[in-house]
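Structures incoming, each one as structure tokens.
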Structure I
Amino acid sequence: MEVEVRLFGGLADRAGVFRTRVVLGDDATVADLRAAVAAAQPALDGLLDRVNVAVDLEIVRDGHPLAGAREIAMLPPVAGGADDRPDVRILTGLREPPLPVESSIASVTTSDVGATAVFLGTVRDHAPDVPVVVRLDYSAYDDMAEKVLADIADEIADEHLDVRGIVLLHSVGELAVGAHTILIVCTSAHRTAAFAACEDALERVKERVPVWKREVTADGDHRWVGLPD
């Protein structure tokens with residue numbers, strides 16, 4: 001898809017244009033947009049990681065999908081004053097397996113990061129009262145789950161001020177034994193902040209994200225976890 005991006009303030013001044021057009025994949029996110037605009041407008045390279053992106057008049061995170069967007073803009077810091085707090089890199093969403101573990105960690109790791117806390121859920125071959133499990137089927141209320149994941153990431157960023165990066169990804173679909181179900185990553189300068197944020201984020205995801213798990217056994221039988229038999 002081809003999208004038009006509006007540029008404002010110092011960005012327009014540096015680029016010499018108020019609008020630029022880039023070609024993106026149909027499943028492109030804001031992170032893909034930043035890379036494409038940097039390639040199309042070399043004068044902005046190195047600046048775009050620090051600007052806000054607005055999609056249909058709402059500031060969004062890097063994991064936000066662009067399909068269906070009517071208006072996209074890149075916004076430099078406003079004139080109200082400078083914020084000395086570094087930006088927090090955030091990646092959230094639902095994913096078909098396999099989860100992109102290494103690339104996700106890399107996406108929230110910057111030169112000021114000295115600690116990375118990771119929780120990686122994995123499908124095991126049994127449950128407490130089921131001796132053999134061959135796979136898990138995860139389904140979700142997709143739109144709500146995507147929003148709740150993004151909301152939780154914003155909360156963690158606001159409440160854990162030393163965190164520099166956050167990843168909240170949850171698998172959907174059929175997952176065989178050994179497949180990864182959920183990826184939580186928090187990065188910071190020091191380990192204490194990263195550990196605390198990672199645990200906090202995991203508990204909120206488990207409590208609030210509308211994702212459901214069905215356990216399938218070797219004989220083809222199944223049950224929905226959390227739903228009474």
Structure II
Amino acid sequence: MSDSEQFEPNRLAFASRLNWLRAGILGANDGIVSIAALVVGVAAATTDLRTILIAGVAGIVAGSISMAAGEYVSVSSQRDSEKALIARERKELLEQPDEEEAELAQIYESKGLTPSTARLVARELTAHDAISAHLEAELGINERQLTNPWHAALSSALAFLAGALLPMLAITLPAADSRIPFAFAASLLALAITGFVGARLGESPPLKPVLRVLAGGTFALLLTWGIGTALGVAGI
């Protein structure tokens with residue numbers, strides 16, 4: 001096996017793992033923001049720990065299920081579309097192979113290859129693995145890398161749960177008068193970490209992503225805290 005043949009599967013596997021990790025970070029970020037905002041809002045309205053715990057647990061269960069269901073439906077729809085495109089491409093290759101090879105050559109010619117080189121590339125790729133060559137060039141699909149909707153649903157739910165645990169601990173462990181500031185500080189620190197890690201994975205400067213997640217998290221926490229405080233004062 002040549003170095004290039006060894007490199008390609010490794011590169012594809014790494015890209016797949018990277019996508020999963022990014023999705024996990026986004027799921028954890030959602031868990032932090034939504035549950036932190038929920039329990040801070042409830043804690044602003046009441047100091048009853050039982051009420052706060054019930055609200056937090058209900059939010060975690062609902063959020064995890066919602067994330068899993070949404071990810072499952074989204075990925076399933078994407079996978080169904082990709083399978084339909086793959087089936088159509090197979091049918092076209094079977095019924096009109098010459099036209100499909102010419103189309104592949106045109107794609108590579110449009111990328112800068114000379115007509116003769118493009119035809120040679122198309123011919124050799126077609127002879128090696130016609131369906132993979134056409135899927136990659138025409139549709140950007142790798143038949144071996146289709147996402148599993150069950151894996152996506154499970155990872156999304158677990159990521160949300162992992163992110164939600166921190167604000168739950170931060171709101172329930174301290175004394176009553178320290179719960180809200182402690183939850184604010186812990187949640188914003190966690191958001192800053194997820195923003196930084198996400199930026200590093202995307203190979204971008206971390207400052208702006210960190211500030212974005214901090215701004216969004218701060219807004220959500222302040223909003224629910226304000227609503228909870230108003231409801232508590234009103235005795236609702």
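The numbers here are math on the coordinates, done by the rules we state, and not lab data. As the structure is a prediction and not an experimental result, all values here were calculated from the model. Cβ atoms are built from the backbone, for glycine too; each structure is taken alone.
Out of I, II, which structure matches 5.8 when distance in nm of label points 7 Å out along Cα→Cβ at positions 123 and 219 is calculated? For distance in nm of label points 7 Å out along Cα→Cβ at positions 123 and 219, the value 5.8 is produced by structure II. Of structures I, II, the largest value of volume of the Cα convex hull per residue in Å³, for residues 139-210 alone belongs to II. Among the shown structures I, II, from which was the value 2.5 of distance in nm of label points 7 Å out along Cα→Cβ at positions 163 and 203 calculated? Here the read-out was taken from II.
One of I, II was used to compute FRET efficiency 1/(1 + (r/R0)^6) of positions 67 and 195 (r between Cβ atoms, R0 = 25 Å, to 0.05), and the result was 0.85. Which label is that?
II
For the read-out Cα extents along the principal axes in Å, for residues 99-178 alone, a value of 76, 26, 16 was computed from one structure; give its label from I, II. Working through the options, I get structure II. Computing mean projected area of the Cα convex hull in nm² across structures I, II gives 16.8 for structure II. Taking helix-only ellipticity at 222 nm (-39500 (n - 2.57) for each DSSP H run of 4 or more, over all residues; to 500) from the coordinates of each of I, II, which one would give -30500? This value belongs to structure II.
When relative contact order in percent (Cα under 8 Å, 6 or more apart) is computed for each of I, II, which one produces 37?
Answer by label: II.
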